[in-house]
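Derivation of every value follows stated rules applied to the coordinates shown; laboratory data play no part. Values in this document were obtained by computation on a predicted structure and should not be read as measured data. Cβ atoms are built from the backbone, for glycine too; each structure is taken alone.
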Structure P
Amino acid sequence: MIHAAGESSPGDLPASTFAVALTVPDERSLVRLADDLRRASVAFTAIFEPDEPFNGQLMALGVAPRRKGELRRYLSALPLLR
């Protein structure tokens, strides 16, 4: 999952940048989130599993770094991965 954050990074980020792992209950929820982000023009990278048994399944979204306030509407209801 944090790999997805790295994939979405433009690079050369300030040291104060953090990667945060949030969870969704299933792939359908992740697809809905991707659709919402796409409609809002929020840049993200979709990570699909290349191997069996989940070949082709959407596994994670790496959202490009932005201020929290810009993403709160889409991500605030998602729990942190613990």
Structure Q
Amino acid sequence: MKLLGFLLVGLAAGWLAGKVTKGRGFGLVGSLVVGLIGSFLGGYLFGLLGWSTYGVAGAFTSAFVGALVLVLLTAVLKRSGAN
């Protein structure tokens, strides 16, 4: 059940990150995948900063931040031609 919750939070965070960064996203499916990867990235970044997340709201916040960082990072790399 914990894995299902993690997946759902990551999907929702990716969808929201895609909406916030209009024009820089990857479409619906791409945004969902970015959200899943961003969940891992957000957890890692929050761990580096020493921030703890608790519950669904904390998991969503770290997943959203990770997805947002990932979308913005890929947009910068795409713009610089580093693909």
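Some observations on this one:
- Comparing distance in nm of label points 7 Å out along Cα→Cβ at positions 51 and 67 across structures P, Q, the highest value is found for P.
- Structures P, Q were shown, and mean count of other Cβ atoms within 10 Å over residues 11-18 at 6.8 was computed from P.
- For the set P, Q, ranking by Rg/Rh (Cα atoms, Kirkwood Rh) places Q highest.
- Structure responsible for 36, with relative contact order in percent (Cα under 8 Å, 6 or more apart) calculated and labels P, Q on offer: Q
- Which entry (P, Q) yields the derived value -10000 for helix-only ellipticity at 222 nm (-39500 (n - 2.57) for each DSSP H run of 4 or more, over all residues; to 500): P
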